[in-house]
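What follows is calculated from the coordinates using simple rules that are stated; it is not laboratory data. Note that the structure is predicted; figures quoted are calculated from it, not measured. Cβ atoms are built from the backbone, for glycine too; each structure is taken alone.
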Structure 1
Amino acid sequence: MKTEKNITRILLFLAIIFIGCQDDDPTLGEFTTPTNLQVTAEIVGQDANNPNGDGSGEVIFTAIANNAITYKFVYPNGGAQVAPSGVDSPIGPNSFSTLGVNTYVVTVLAYGTGGNSTSTTISVDVLATYAPPSELLDLLVGDGTKTWRVKSEANKHFGLGPVGGLVPCEWYGAGPGEKASTGMYDDRYVFNIDGTFTHITNSINDDPNTDVTGTVFGRDPYIVNDLGPTTEVPNGADIENYSYNDYSGEWVLIAPGGVETISLSDLSFLGYYTGGSHSYEIFDRSVPNEMTIKTTDANSEFDWWFVITSEEEGNEDFESIYNNLVWADEFDVDGAPNAANWTYDLGAGGWGNAEEQTYTNNLENAEISDGTLKITAIANGGSYTSARLKSENLFEFTYGRIEARAKLPASAGSWSAMWMLGEDCATNPWPACGEIDMMEHIGNNLNIVYGTLHYPGNSGGNADGSTIAVGTATTEFHDYTVEWTPDTIKILVDNTVYHTTANSTALPYNSDFFLILNVAMGGTLGGTIDPAFTEDTLEIDYIRVYQ
C-alpha cells in the first residue's frame, strides 16, 4: 500500500532545507533565526469548575514567532508533528488520553530560513476521563480487516446543514449514487487497532506493486490550499477528482462534551475534504456496521454529514419467494408490440422532467425483431422521437418478482427506464400513487444503474434508492429484477441485491401497479444531449412477472 502523499513530500523537503546543516548561500538570502517564540495551550472545556478541561483530553496548541517559516511540536512519547500554521492538537499515539489528571511537557520549535531554530517548552495538566466503549472499538476496528466506505447507495449519504444542527443533511442531501462521478465512492478507510488510519484513495487498484494514483473529493479552496495545486477545474465549489495517493495518519476516539468523536491527524479525512479540525462527531451508530457522522468545515460555514458503512454493496444472498409465472412477454413475434400487453403514452410536453422527446406509436420507435423489443430514440431535425409502452388497464398486479433482461442505450442525453406506477395515478397523483424504478440509466453517467422508489416524503431528488456499477450495461444483456413483497422491496441486477426498502401500510406499495418501458431524451436526469446524436436503443429480451 502506498503511504506517501503530497503533504509528506512537502514537509520532508522543508525539513531538508530548514533543519539540515548547510553553509549560508547568498542566493537564498540572509538566514534568520526566529525570535519571541510564544506558545499557548487551549485545554478544551477548561473553566473555573474544570481547570483541567472537560475530560476529553483535547488540547489545542498555538505557536507564534517572528521570522518563523514552520513549527514542530514534540510530544512526551517522542512523537512529533510539523505544523506550518503553528496550530496543532495531539492525537493518535501523541494524544493526552491517559485516564486522570496528568502533566504533559511539550517542546515547540520554530524554524527560520537555513534551518535556524528557536525552541521552548510548555507544560499542561490535562484531565482524561473517556475510555471508549468496547462495542465502539469493535465497530470501528473489528478483527483488523474491516474497511469503511461512504454508503453511496443510501439517500442523504452526504450533505450539509447548519453548524450545530441536529438534522442530517438539513440543507442538502445527495441522492443515491449522485456523486458517482467524483473520487469519493471508491475510497476506503481503515481504523487500525494500533491507532493508525489508512485512506485507500482507489480501492479498485489497491495493489502495492503498482503506482496507481487515486482521486479524492473536496471543497475548493480548502483542498487546494492544504494539499497543493491541481490542474482539475473546479465544479462550482467542488474539486471532484483531486489526484491523491493512498496515505496513512492517526486516529483516536474522544468525547468532548460527551459526544463520541473520531479525531484524525494532520490532513487525514473521510469522504469529502472540508478542512477544519478533521474531527467527526458520531451522530448515530444504531444501525449494524453503519455510522452517521458530521464535521464542521474550516470556516465554520457548514456541518458536513456522511453515512459510512463497513459492508460492501451486493453482498446479500437472494432467493425469491415468488416462482409461479403469471404474465410474460418474450418479444418473439416480429412487428409492433402485442396490443394485448401494451398501450402507449403519446406526445411531448416534457413529462414533468423537462424531457425533449415526443412519444409516438410508430414502428421505428418501438418494434419487435429478432427476438427482442427495441425502443429507439431518434433525432429528427433538432427534435427527438421515442416510445413509452405501458401495461395500464391491460395487466396490473400487487406483489411479485418482476424480471427483465435488457441492453441499455449509451448515448449522452439518453435516459432509459423500466419501471412501475401505481394504477390510481390519475386520481392519486404522483408521488402519492408510488413509483418503483427497476432500472434507470443515463448516457451521461455510463454504466451506472439506478434502482429507486418514489413516494411521499421521498421523491424526485430525495428519492429512496441506490446505484450499482454494471460495466457492460450498454454492450451486453443483464438481468434486472424487483422483488416486491408486503414486507420489503428489493432491487437487483444479475441476482445481486443493491437496494432494499422496508414496505409497510404507510407506503403506497400494497395495491396494483402497471409496467412502463421507455427511452427519454435530456431532462432533469438525462442531462445534455450529444449534438451528434442520431439514434439509440433500449433492447429488451423479455419481461416476466412471478407470484
Structure 2
Amino acid sequence: MTLQEFLNHWNLVENPFQGEEARTDRVFSRMNGQGGPTLSLSEKPPSLATYHAEFERVLGDLRSPSSAVVFGEKGSGKTAMRLQMAARIREYNADNPDAKVLLVAQDDLNTMLSRLHERYGGKNPLDAFQKTRLVDHLDAALQVIVGRLTDAALGDPQPETTPEQMVSIGPEPKKRVRSLDVSIRRDLLLLQSLYDRAGGAEIRTRRLKRRLGLRGSAGDVLARVGLVLYPLAVIAFFVWGQQQPDPAVRQSEWFKFTLLGSSGLYVLLLLAYLSKHVVAVRQLGRRVRKQIPTAGRGYLSFARSLSQVDGDVRGAIPSGDGPETRFAMFERLRRAMGPLGYAGFVVVIDRVDEPPLIAGDVDRMKAVVWPLLNNRLFQQEGVGFKVLLPAELRHALYKESSAFFQEARLDKLAFVDRLGWSGTSLYDLCNSRVRACSRTAVLGLANPGSSLSLIDLFAEDVTKQDLVEALEQMHQPRDAFKLLYRCVTEHCAVAHADLNQWRIPRFVLDVVRKQEVDRVQALYRGIRPA
C-alpha cells in the first residue's frame, strides 16, 4: 500500500503528522486560519485550533499587555505558541481598530548578535556576548517599531511581514501625523533620528521633518539667517565705501576699523555656530553610535539626523548603560502611537538557540538572555515581553543566586517552568490535525465535529486509552507527530490495499511505540541528536 492510497481512502488531503516545524507546517497554518503555503484551502473552522493549557496565561489580557517567561524543550510548541499569539493579536486588532496592539517578533537575532560581536569584539562570541546589556534588547525592539512607524508616516513600503506586525495609520498618513500635537511630532522625529534602520536614515529624517510640518527653533532660524545676511551687510558696507567720491572716507580709520571688526566678528560667530551645530553634533553622533551598537549606523548618519532635531529635545538622547532613558523612549513611543490607533506593544523573543553565533551553547545563550530577566523591563505599562526560552536555560536558571531572582522577580509575571503536554492534550492536538486534513472539513462540506478522528485510523483492538498512553511517553508535539507518522508509514509498508487493510493494527503501534520511546530517552540523555 502506498501512503497516497492510505490518505485517499481516509479522505485526507495530506499526512497530518509530517510537519515538525510550526513555521513551515501547512497543517498548523490551516488549523489557525492562515491557510497553507502551497494549498489553496479555505480558512479553518474556529474549533480546529488547539492551544496549550498555558496559552491564555502567557498571552494575558491584550488590553493591558503583560510579560511572560516560558521554558520548553525543542519541539514542545514554543514557536507554535508565538504564531498563535500572532493570530490572536490579529483578531484582537480587527475588533479594536482604535486600540490595536503591535506585535514585534524578535525570532531572528542574527543581525543584533552580529553587530554586538562586531562592536564588542573578543576572542570568541562569548567574550562579546558577556557585554550584552538590557538596553541592547530595548534598542533592538525600538528599531523594529520605529522603522515601521517611519515607513507608515512617509508612505514607504514596509518590509513584508504579517498584518499584526505592520504599522497602519490610515489612508492619509500625512494628514494623520500633521494632526498630532507638536510635542508628539517632535518626539517622533527624535525617535526616528535615533532608531530608524540603517541605510538612508538621515535622508528619511529630512523627509519626516517636512511631513510632520516641523521647523527649527527661533534661535536656530535667526542664527542661520544672520550667517547669510551678515556677510552681505559687510560686503554692502565695503561697496558703499568704495563708491564714496571722497577718498578720505575709504582711508579713514573708522571705516577700516568697522570693516575689519565686522569681518572678525563674523568669523567668530561662524566658528561658534560650527562648534555648536557641526562639531558638537558630530561628537554627539559618536556618543550615540557607541551607546546603540545594534543600530548598524555610522556616527555621521546619527549626526546628520540629530542636527535636524531641536536642541532642547536632544537632552533625552540615551546615555550610559542604565535602562531608564530607553524606558523613557518606549513611553514616548507609546504616547506618540496612541493617537495613531495603537495602545501597546507585545515583543516576543524566540529561537535564541538557533543563531550561528550561539549554536545552542548554553553560556552564550545565558550571556544574551539573562539581561532580559529584569523586573523593571517586565513592569512597563503598555509593553509586554514574551520570552520563549529553551529548556537548557531552565537548568541554568535554577543555579543562580537568590539575589538574581530578587532582581528578576519572575514571581510577578506569567512564568511557565516547563511547557509540558499530557497524553490527553497530545491526543486532542493530533485529533485536531487529522480533522484539519480531512477533505470534508477543508472544503467546509461537513461539521468538523462529525468528521474523521484519530482513533478511526487504528484497528478495533486499539483503544483511545492505548493512544493516550503512547502519546504520554512522547512528552511533546514533535515527538508525538513522529510516533504517529511512523505508525502510518510502517503500516503502509506491510499492508495490502487490495485486501482492504486500511486500519493500523495494534502490533504496529506497539513496535513503533517501543522504538520511539527508546529514541526519546536517548535524546534526553544526550546520546543522539534527534
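Name the one structure among 1, 2 that helix-only ellipticity at 222 nm (-39500 (n - 2.57) for each DSSP H run of 4 or more, over all residues; to 500) of -1500 was derived from. Mind showing how you got there, number by number?
Values: 1: -1500; 2: -16500.
The correct label is 1.
Which of 1, 2 yields 28 for relative contact order in percent (Cα under 8 Å, 6 or more apart), as computed?
Numbers: 1: 13; 2: 28.
Structure of origin is 2.
Just checking, which of 1, 2 has the largest value of mean projected area of the Cα convex hull in nm²? Intermediate values should be presented prior to the final figure.
Details: 1: 31.0; 2: 32.9.
Comparing 1, 2, the top value of mean projected area of the Cα convex hull in nm² belongs to 2.
Quick check on the output: 16.5 is mean count of other Cβ atoms within 10 Å over residues 180-187, derived from one of 1, 2. Which one produced it?
On the way: 1: 21.6; 2: 16.5.
Working through the options, I get structure 2.
With FRET efficiency 1/(1 + (r/R0)^6) of positions 124 and 300 (r between Cβ atoms, R0 = 25 Å, to 0.05) computed per structure, which member of 1, 2 shows the largest figure?
On the way: 1: 0.50; 2: 0.20.
Structure 1 comes out on top.
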